[in-house]
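Multiple structures are listed underneath, in structure tokens.
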Structure I
């Protein structure tokens, strides 16, 4: 992969660099302004370890006021800021470029759960809170925070909001945007906007909250959020269905929704190649079927009534699916351990990919009705252009999100295969566009998809985005080079 280009437009005057660093030390304390190469290293490499940037310093504020003070200093000295949470992103949105002119502003020390309001069903947290800790705080109050994804033990709420993360429960609860009622944001001028209102109705002008969600830190720095909570389900039931094609998966989705309604919480499609890869690299995980099948769907139902109610819904739906020959077989977890085992099959797909070598990854969304036709149309195009390539296709089919990843042919080196990345992306993204989809469902744009965005967004859309960026961040110091 080529190094990320230097896109800083407002570089720090290096004659003033010592003065700026000294000012930051006065604001944060010496221990929280990192300038030694070894200390900065963990903040400069992306999660997939394909790129390492450079920075003038790593700044680690502990309060919202310190964030605002640092941003004002950066505006004064024209220093670019790269906000960073857990640094688990996949599109280089949270690492600096190669110029060394930016600072990384880590929000890891802003990690408090501020309040839990069980009656209003809200939780107010710092942006640096790890997602799993938010889930645990909600559970301690007898509630559910439903956002769940593979990186939940290390990703932060600020990063989830900045990329509008999805996860496995979008089908029932929506993306992170739908789970957020209010934000606290430090603007590029170092002002603090406190929009931490736990209101489900607030029609008082432009929706600033939604402007910052999904903006990847290019418009301001999210420092806090009010998030929705839900009642804890009385029971969750998991099943794995085997079926012959993605088209059958869509038929199963409709059938499950007809039979189970909003109780259907998860609906994950996985190809045979995905589970073969997991079995190869994680043989200790369960292998539910003696005979392999072309496709699998992992189902989860949650009931607010009882375990018997959930089991009844699932058994009726599975019975109808077998009778109508929508599925070939199914296994239902009868214990928490079995349920975890089935979910581990899904969660270990990215780990198995990493163990097998490099992949060209795609996080795409499509109209649910077009998923099977997209796979049927696009896979032959890739196989023709790149003979022997292998498709690792899985995702949250209930909300139209596919992780449509391309692995190299057996025997080809990673470097040789990754040299085809632009050409592979063109095949996939052109097909996504033809099917009315999006090239980024839940990972964001960052740097990796920045040029692709200009190919598929209209000039009208791009001009409006640039106008918003220029209005809110006229100095261009907020995460420059990301998205636009």
Structure II
């Protein structure tokens, strides 16, 4: 492609094997993450066709969706979870795919494990059998989720037929204030665009506020780009990226490191590059956010109120709002602060990293969670768990009344025994709050780790800034 190009276009163009001329192309895949939840049929397809995995060294498998987070010394109670884990273990053995089993400290959620290992590097094209593979865009790589048939295709050929995306730049200037995090920023964005506002797009986050974010915070932004409808969520690599990657197991060795950084440093959108859509956000005026409905776009500042359907002139939207509020058990016009909660979940591929646990621990240290609340802290990986324990974060959470669990997806999607009872209300650091997502009839409020910690202490939705 001639002329100025965006970062997405540069990476895409460098991976095209064959352009089909209809908006689709056969592209080369540098890295592929495989999990227990979406790969069984793909491996069965390889067996049926008598095929091998084309590049086992470019694939990494983990158990995450079905990983038990309580007592792993016991047999996995749920038969479907047990079958999916055992099937993955047999498949990686049969096809010689690198694998982190439940007994391995490196095991965890694929979108936490991948970055920890330096598995996806700037300029790469990666995919995984889960939509939040977009997380890896934080490293200046194209990353997105694929379906089971596509997983099979990548395993067999190390290529994928994919559609070229439109581009959207989200420029965030200003500075996040105390108590406001990347989770609040991305929820604000989704509230403005809706969950379909970036459909068919590769978002590139830019601006001073994005450049000031840590890698953990950047991963939160890229992780939830998909919840704004985007396929990809990119951030150009910089010194923050390089410092995070240096020394990681899959990162370039010392003798090739400088050469790699020199290449990565050129991965940015050209100054005159044209984006199909532009959006600007001022970080300075943002407040902590919390969702009120059954979509990530149903979000308001914590100091705000539940929207009142009676104030919505569009009859179809009014009816939809009323249905969502009925499911959530909320009244239009009610303040968000003071909404009682039953459980708190701190974890997930969105907010299960060490920085997330630190921010939550800072709020609960020296405090107790409310007597009617049950709290769960689920590290995103075994390495996060080990680091948190070295820092004493586990003792802070336990002293406050939280359960300290093993790594896994857990209550994010109610797998393997971790779920809410019908009607229970949860303050959750995960990415999605759809009906029944955390259990049949469960009611989910999305917020940041610090906000979830504040809710646990107060027993209701609260403004974390009051506890800082």
Structure III
């Protein structure tokens, strides 16, 4: 200890000598008070354009179609243009693949090395950050948020798992710092997961994993939010909400392929505000108690559910069907478990207390049971979702492999509505035959049958469909 020469550091009273005591920084230069270490002190709101002005026209459900993430890309393009000093779009080389490439109208990918003449959208000061390393992207974005800026992380759904442990640490940090009054809120960590499990006809089984949602919902309820918008307008509404939020981890799962649009922008805003609601235009219970509830969460499950409703209208028109769409996944939990959770009476008003509920879900079915196990009608809840069956195949063959297809949903209704199986055996057999016909078609022609690819909701139907 004598080697430290304490007599030169302290006076006879043991006090640090003045020339040393004045060396540490004071005020905002202290580590604990540095504004760069408390990013909320420097955070400025984004200058956001009105997301409603990017709406796709939906004169009737299914009457138009769009690529949801491509529509979102036009919104993000203008977010970048108006916030050059505080917003970045990040991802592992998938900006174009995920259909967000409208952003390259106003910015480039940032690159610090030599730029070649053959490079496209590469510049030293671009606002898009890409590198084929999800964990590097996660680290960049967390640092950007922690120092008072905003960002958006787009990724293939299957490969976001690479940052599981990094997400864990950020979520835990958010949970703890929410209780520290001096720690100011920062912009939310926003994930956009696309190229998802149900649309991987070129990449196959390795690119099929919707389990990040399961991982996220393990974290504290006050921190996490999960959204599965069913079409382009709901995606715009959700994205605007997430970019305005603070101190959350927001997970958005949205498709990039051409899909039918279900809701006008005004309808989308109302639906997203509710988080889960009855789609009256798709239901025929007309204020009466339904015979069955067909619920859906996610874009492809919504499509298959509505196609199943169409089949039921054609073949079993006397069955009263209620369609419930869920865009905010955490609405399924009780309000005592999550801030977005529905009260029991509100949940019962949507899903009933005693009728069969056939729930078509984007991810692993067990999660829906986990979220809703305390609900009164949970014993009547039957969930269809991804069950780890997949390959490089057509979109409809993928849903058939996992029993999420429209024909199987109709069969579920017949099996679970009391007394229906006995009198609707012919319809059930027809559904089985249709599954076989569609599978044979994909094997023979390498694509889905026209009755699948050309199907549209009846209000938007021109010609075709199946009888």
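Which structure, out of I, II, III, was mean count of other Cβ atoms within 10 Å over residues 327-334 calculated from, if the result is 23.6? Among I, II, III, the structure yielding 23.6 for mean count of other Cβ atoms within 10 Å over residues 327-334 is III. So Cα extents along the principal axes in Å, computed for just one structure, reads 74, 56, 45; which one of I, II, III is that? Structure I accounts for this read-out. Here Kirkwood radius over Cα pairs in Å, for residues 319-438 alone was derived from just one of the structures I, II, III, and that gives 15.2; the source is II.
Of the structures labelled I, II, III, one was used to calculate FRET efficiency 1/(1 + (r/R0)^6) of positions 71 and 255 (r between Cβ atoms, R0 = 41 Å, to 0.05), giving 0.20. Name it. Considering all the candidates, the number was obtained from I.
Bear in mind these aren't lab numbers, they're just calculated from the coordinates by the rules spelled out. Source: prediction; values computed, not measured. Cβ atoms are built from the backbone, for glycine too; each structure is taken alone.
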